[in-house]
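These are the structures, in structure tokens.
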Structure I
Amino acid sequence: MCKFNIVFLILLVGGCSTPKTFITNIQPEDHEIIEKKPLLFEQSKEATWNDLLTMFANSEFRIDRINMNARMVTLRYRSQPDLYIDCGIKRINTEGNEITIINTKSHYSYRAYQHIHLETYSVNNDFTGYVNLLITGNDISSQVSVQFDLELETEEKRTTTRGIRFSTNRNDKLKLNSLKPMYSKLFKTNCRTTGKLERQVFEMISQMYGSRSPLR
């Protein structure tokens, strides 16, 4: 009778198996990036400098650093991260129930079973774009050279049924530019610009009187 109860208990425990979660990390797609040609103006360097400062002062961009003598300025821009940086996606499949998450979405959470424990992840992303402008030229003509630096700050909080001692809090700051993708250890994918910030800035500058648009 005792042996029968032991066998029954083993079968009962074995029949209530814990769900399994499989996570697949998908790399970002290729994005078309505008070629960074200088923008030409048929006006003096001083006029172009003043026009640019006025235009960006009335926009969502903020001055981060400025060198009046060298006619150099760095503008800061903050917005929804998944519009400007692509770190791919993750597919989370638990017993056939699959969800897809954009890694650079501003905020999201998901759950995954690891062995016999359930882990809950909460992720926050913040994006900052830096636009470096250099104005050169003379009293007759001028040009604007543009360089972009992008920054993604990510915080991932993980709680688990193992207990509070096994919970984790990871922070990552990723810096990239228009030319070179960077690998994210947190997302386990490459991260690259979507080209949106570059297009946005070039379109703003090219609308100024006398410029030659790089979009043609």
Structure II
Amino acid sequence: MTDFSKLIFLPLDMSPPPDISKTLDEIHNQGIDEKNMVTDSYRVSPSIILMTKQGEWLPGIEDKIPEFVKWAETKLFSWADRSQMVVITTPSGSSMAPHIDCSPQKFTDTWQHKFRCVIRGNTDTLRYIKKDGYVFVPDCENKPYIIKGSWPHDMHNDFPLTKYTLCLGAPWEPDINNIRYMDMLNRSYKKNKEQYISYEDWELPSNFRDLFNKERYGIVGKEVTLNI
């Protein structure tokens, strides 16, 4: 049986979302504001908000992208819990800073699996940072996929346009007890196991403690301690 607690990357056995890149361009070109976007100096990539942490569509979004909303309601939320949904924006030629997508308290005891789908751009520029180098995820075109957010990673956008990455994560935190989620993982692994990546034999980089969002978790100027 596959140990999905060590999952790094797995393409999912589900249909991709409709292409909403033109609408995202319109929102992005309007500029960053508190209603539609959230700045992120940690990853150095602002995000367009589609759904709140309470699982409610942002006002006006359903009218702007009705086909996408239908896809999410019927395909994504058939196995994933409603949670904050955003689209990370990365300009052409820019990079997402090396980071860890969780708090130190959740680093060792939770899976930290995150749903992702590149709406526009390349998938295979996302890389995971190991003690002895990097591992790039494979190109999976526009397939949705699951990544592990708690292993250090970064990304450089080599696409000629702004990259849009659809994200569904915390407060949704799937685990082995989530039957619908495990069914999706097992079905996807059977279909896409040649692209599956595990961190079974990996070692963390020596500076990984510096890659937590220290400002967000109130650990600025403090040493991060972990039970590992």
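Throughout, read-outs are computed from the coordinates displayed, never taken from laboratory work. The model shown is predicted, which means the values in this text are computed figures rather than measured ones. Cβ atoms are built from the backbone, for glycine too; each structure is taken alone.
Values for this structure:
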| item | result |
| --- | --- |
| Structure (I, II) behind the derived value -0.74, -0.82, -1.12 of log10 I(q)/I(0) by the Debye sum over Cα atoms at q = 0.12, 0.13, 0.17 Å⁻¹ | I |
| Origin of the value 26, where relative contact order in percent (Cα under 8 Å, 6 or more apart) was derived from one of I, II | I |
| Answer label among I, II for the case where FRET efficiency 1/(1 + (r/R0)^6) of positions 31 and 175 (r between Cβ atoms, R0 = 41 Å, to 0.05), calculated from the coordinates, equals 1.00 | I |
